[in-house]
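Peer 1: Read through the structures below before going on.
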Structure I
Amino acid sequence: MRTLVLGSTSPFRKAILEKLGVPFSCAAPDIDETEKAGETAPQLVERLAEEKAAAVAAGFEDALVIGSDQVAVIDEEILGKPGNHEKAVEQLTKASGKTVTFYTGLAVYDAASGVCRSIVEPFKVVFRELTADEIEHYLRVEEPYNCAGSFKSEALGITLFDELSGKDPNTLVGLPLISLTAMLKEFNYDVLAIAASQ
């Protein structure tokens, strides 16, 4: 059985991958995540997912390494992780009453062959009109300062939305499992068969 490695230290992505019931380890990708001039949001997340997977794969001989990256886009502006309270207030104020598109780049890198497959999956979130008090209350409770767009959809962040639309709800948290299992199958890694053998 091939070794599976998640090239991420995100507890959210780790929790999503655990749902599949297959063994994997986590490793931190050490890359520069700076946006390049003229790069679109989909181009940025796909490149970073590939670079993360390749960086981690360099430490393994025969692993399948998963890389992932995500940004939120509102009015054509890329929103990253806010990092602090003030930026989070700014992001949620901008998002109020609007549709925010999340782009998640996903890559699977075969350390043995050097072959990499990658995709970009969009997911749309329609925010309801938020009051300043609601934003403050939400941020005080959840402190989502390390999350693109300043919310955690798997927790109280769900109270901020009117509607969600996309292929896979896991995409919003940063790891599209439907696409991932299909990509792993291309590398002869059958998630169902491996989970059943555990």
Structure II
Amino acid sequence: MSAITNRRERERAQRHQLIITAARELAEAEGWEAVTTRRLAERVEYSQPVLYSHFDGKDAILRAVAIEGFGELAVRLRDARPATPEPPQALHAVCRAYLEFAAEHPALYQAMFVLPTDVKFAHAETPPPLRAGFDEFVNCFRPDNPRRELFAEVTWSALHGMAALSAGGRIRPDGQTERLDLLVTQIAGSR
């Protein structure tokens, strides 16, 4: 590969990331309805055809944002999980990190879990960053537990419900700690 080709590939990757970052910033500031290819083109100072050379449209941008978010969430969960704790402590730390992530990045969380995308969950085509996040929940349970993936699914489902209901103002924000404690006690105490 020539130096010119390498430079072009780096520039293309930088433009690609710039578009993703701009979409995230615009969505966090104004909501996903405000994210259009026209607005993004203005924001990144490239023409709409340049955007379309990277993404087929808003759905593809949303997918890229979601995948990036799954990677960030996986890192956050991994960093939260203590190396050698008992399952209740590990699960509590990972669950708390998940809820904090959802609250801190509402538009990103929407892209990941609420808005329609073609990202496949629990499938052979599940993106590695999404699988890595799920694995952090699985790793909170003992390796000899044959139902650890089931417990991880139920935990993630409950957390998603808590995050979505909290974001929508449908449950009391001051009850989040109590709900989290109840969830961890019930799930971690199960066999």
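Peer 1: Given a value of 53, 23, 18 for Cα extents along the principal axes in Å, for residues 20-107 alone, point me to the structure among I, II it was derived from.
Peer 2: Working through the options, I get structure II.
Peer 1: Further question on the same structure: Given a computed value of 19.6 for mean count of other Cβ atoms within 10 Å over residues 68-75, which structure among I, II does it belong to?
Peer 2: Computed on structure II.
Peer 1: For mean count of other Cβ atoms within 10 Å over residues 36-43, which of the structures I, II scores highest?
Peer 2: That would be structure II.
Peer 1: Can you spot which of I, II the value 17.3 was calculated from, given it is Kirkwood radius over Cα pairs in Å? Write out the running numbers ahead of the final one.
Peer 2: Values: I: 17.3; II: 18.2.
Structure of origin is I.
Peer 1: Here helix-only ellipticity at 222 nm (-39500 (n - 2.57) for each DSSP H run of 4 or more, over all residues; to 500) was calculated and came to -10000; which of the structures I, II was it taken from?
Peer 2: It was calculated from structure I.
Peer 1: Have a look at I, II and say which one yields 0.85 for FRET efficiency 1/(1 + (r/R0)^6) of positions 52 and 164 (r between Cβ atoms, R0 = 35 Å, to 0.05), as calculated.
Peer 2: Source structure: I.
Peer 1: A value of 3.3 was computed for distance in nm of label points 7 Å out along Cα→Cβ at positions 4 and 156; which of I, II is the source structure? Could the numbers behind the result be given before it?
Peer 2: Values: I: 3.3; II: 4.6.
Value 3.3 for distance in nm of label points 7 Å out along Cα→Cβ at positions 4 and 156 corresponds to I out of I, II.
Every number in this text was worked out from the coordinates using simple rules, so none of it is lab data. Since the model is a prediction, treat every value here as computed from it, not as a measurement. Cβ atoms are built from the backbone, for glycine too; each structure is taken alone.
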